[in-house]
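Derivation of every value follows stated rules applied to the coordinates shown; laboratory data play no part. All figures in this text were calculated on a predicted structure; none of them were measured in a lab. Cβ atoms are built from the backbone, for glycine too; each structure is taken alone.
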Structure 1
Amino acid sequence: MRAVALGFDTYSIRALQWKAPQLLDYADSLSLNTIQFSSLNDFESREPDYLSRIKDQAARLDISIEAGTGCICPSSLCFSPDGPPAQQRLLEGLRVAAALGSKCLRCYMGNIRDRLSIGRLMEDTVQVLRSVRCEALDLGMKIALENHADMQARELKALIEEAGPDYVGACLDTGNPVWVVEDPYLSLETLAPYAVTTHVRDSMVFETPRGAAFQWVNLGDGSLDAPRFIGELQRLCPGVAVHLETISGMAPVELPYREADFWKAFPNTPAWEFARFLGLVGRASPSAAGRQIVPDTPERQRLDLERSLEKLATV
């Protein structure tokens with residue numbers, strides 16, 4: 001496992017409200033060699049001198065940095081109207097990432113609430129990405145767009161190809177696919193040629209009267225076969241870092257695929273893809289999932305991350 005870079009995405013322990021220096025020291029205490037800063041708000045300043053100090057601290061600890069920011073699509077429900085335009089936000093993220101020595105900037109388009117408008121969002125996102133193409137190429141930076149429970153893998157692949165894979169890639173998340181009725185292994189197979197970075201998270205998927213439900217859980221407690229996934233990731237995406245992103249305290253989310261209205265959000269999903277997803281259903285019971293619900297406290301977030309890292313370190 002340690003043949004590849006292993007670390008975590010800082011969203012995993014967001015409740016601790018640590019900033020970059022503390023987060024780097026914590027990663028070092030766990031003997032990790034990479035970290036993904038989920039947000040520009042992880043930094044106390046965006047001034048060059050401060051960012052240079054963070055870069056130097058990471059170098060002393062032998063930890064590689066990957067930078068991240070939030071929603072870049074102005075038509076997404078996730079996009080805050082307060083603040084600069086999408087292009088400006090993306091340019092700021094690229095500048096910060098370059099100052100930190102990161103080779104990529106992780107970001108996302110929207111989330112599950114945007115599914116009914118997915119075509120428009122994809123068009124708008126392509127335009128925003130194209131508006132910063134020259135700057136990204138000049139900086140030698142890849143923009144890593146996450147499959148963020150907005151797009152299925154085939155849709156993200158199409159967006160990357162349209163925007164330009166010379167400067168746009170994928171942040172491959174293993175937890176979000178189940179929210180869009182997709183098998184995480186299908187996501188890996190589809191996005192492997194474009195993967196720049198990862199979020200590794202486990203999901204428990206179980207049958208319900210309306211279809212199925214899922215819940216994000218600690219690595220090893222759900223449907224993701226971690227040894228198989230990491231092995232495939234190393235084979236298909238050599239050199240891509242593995243970042244744990246545990247999300248604690250989440251109640252089960254219903255996927256009522258036995259109801260016709262559910263499919264309004266997924267009109268183009270092929271039957272064979274849905275059949276792949278159905279292979280995940282039934283590997284855990286609703287009672288087993290229910291026992292995983294715990295308060296989402298700073299202590300719980302830290303404990304869940306460390307438990308999952310211990311599990312991953314043995315792969």
Structure 2
Amino acid sequence: MLLVPAARSETSSVTWTAPTPADGARFVARPGKSVTFALNASTIDLVSIVHIAPAQPLPSGVKFNSSDGVTARATFSWRPERPGDYTLRFSASVVGATGAPVTLSYAVHVQGKVIAYPLAATLTNDKIARWAPVVKKVVVRAQPKGTGRAVTTLGTRTTDSDTQNLVLVLSSLQTNATETWYRVRLPMLPNNTLGWVPAAALGALYQVNTHLYVDRAHFRATLKRNSKVIFTTTVGVGRTIWPTPSGEFYIRSKLTNFNDPFYGPIAFGTSARSATLTDWPGGGFVGVHGTNQPEILPGRVSHGCIRMRNAAIRKLAALMPVGTPVTIT
């Protein structure tokens with residue numbers, strides 16, 4: 001069985017309900033005056049839980065609160081200080097469903113001198129990282145504009161394990177009142193390739209505060225949370241002819257319940273690619289998984305994947321969410 005973050009095999013429909021403002025609504029405000037509204041979203045499936053979240057970073061100073069349920073409710077309150085035009089995007093989705101979330105957008109004009117675009121923001125740093133699912137097939141650009149050079153195309157599903165495709169989001173650039181681009185880390189060769197995608201192609205941003213470090217020279221994996229070590233273990237890495245690549249990556253998927261004991265009880269797929277075939281399903285990508293041969297650890301023992309004892313991978317799985325950045329040295 002394949003597990004993906006907050007996903008399950010069935011889909012459930014979600015609709016925005018009153019008193020949610022209509023999609024495309026425009027608000028006019030003055031600096032120092034509050035803009036407030038409520039959002040409601042529901043599903044007809046009485047056993048499902050709906051979640052409302054911002055679909056892109058909110059302006060500084062916004063107060064956003066939400067509660068999940070068959071009918072999810074959220075409140076938005078903001079007292080803007082800087083004049084200009086702002087775009088707000090929100091998404092509503094059924095927790096655990098694979099369908100794309102429903103989204104809506106609002107424009108807020110704060111009267112006064114217009115803000116000079118572009119507006120840039122850092123979304124991932126040493127302590128906090130943000131990731132988002134790919135909800136629309138999209139061409140990745142080398143520059144944050146539709147005419148930029150094409151780098152690759154991202155689909156909504158991974159090619160190696162058929163899970164929800166996701167990307168690590170490094171920063172955002174709002175180029176005008178209605179357009180925002182995200183700079184993302186890409187699961188492709190050459191490793192460490194970055195590119196830009198329009199925010200509309202991605203779903204809601206999720207935040208993690210974990211970071212996995214793999215030291216190939218000392219055969220050790222270390223997980224940190226808020227820069228503090230919470231897990232460490234010895235590992236096996238790729239042999240000289242099938243090396244585990246170095247660089248900056250992220251956890252793309254989580255898989256469990258293998259029929260093949262070779263992978264152990266749980267495995268994580270990463271965005272790291274090998275120039276040669278690895279022992280990951282489909283080859284090419286680097287996985288972090290258990291082993292049915294614990295006696296060979298630690299050492300250079302794999303075709304590029306990172307192996308650890310089954311007890312260690314179970315413990316890691318309880319601590320490390322999908323979307324976690326991975327640094328391999």
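Tabulated data for the structure shown
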{"item": "Structure from which 18.7, 57 was derived, Rg and Dmax of the Cα atoms in Å, options 1, 2", "result": "1"}
{"item": "Identity of the structure behind 3.1 (criterion: distance in nm of label points 7 Å out along Cα→Cβ at positions 46 and 254, calculated), options 1, 2", "result": "2"}
{"item": "At a computed 0.9 (distance in nm of label points 7 Å out along Cα→Cβ at positions 118 and 158), which of 1, 2", "result": "1"}
{"item": "For 1.3 (distance in nm of label points 7 Å out along Cα→Cβ at positions 150 and 182, calculated) the corresponding structure among 1, 2", "result": "1"}
{"item": "Identity of the structure behind -1000 (criterion: helix-only ellipticity at 222 nm (-39500 (n - 2.57) for each DSSP H run of 4 or more, over all residues; to 500), calculated), options 1, 2", "result": "2"}
{"item": "Value 2.5, calculated as distance in nm of label points 7 Å out along Cα→Cβ at positions 86 and 102, assigned to which of 1, 2", "result": "2"}
